[in-house]
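Taken together, the values in this text are just the output of simple stated rules run on the coordinates, not laboratory data. This structure is a prediction, so every number in the text was calculated from the model and none was measured.
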Structure I
Amino acid sequence: MLPEKAANAVIMLGNLIKMILSALAEKIAEGGQDALLAEHANLNAR
């Protein structure tokens, strides 16, 4: 019984970590895109 609960907890923790990393990666991608657009605007303004 206990090993089964432990296994489920590990799986849930793994899924939580994946969700956090996925959200973080998405934020980084969005931020990177914003930075690229800002740099592009700077180059065009010169």
Structure II
Amino acid sequence: MPELSIQGKKEIALNLLKSGMTIEQVVKFTGLPVELVQNLTKEITS
């Protein structure tokens, strides 16, 4: 199974964050760097 692209992972991360998951949980499930997930959180709240 091919790996998801970074953009695909970011979309999944956004959905997980919107559903109430913590940054730590999203990092664990997507494999994205903490800094990137934190930036996505800022996008949601701004």
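Numerical summary
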read-out	value
Identity of the structure behind 5, 25, 39, 21, 7, 3, 0, 0 (criterion: P(r) over Cα pairs in 5 Å bins from 0, in percent, calculated), options I, II	II
Structure (I, II) behind the derived value -35500 of helix-only ellipticity at 222 nm (-39500 (n - 2.57) for each DSSP H run of 4 or more, over all residues; to 500)	I
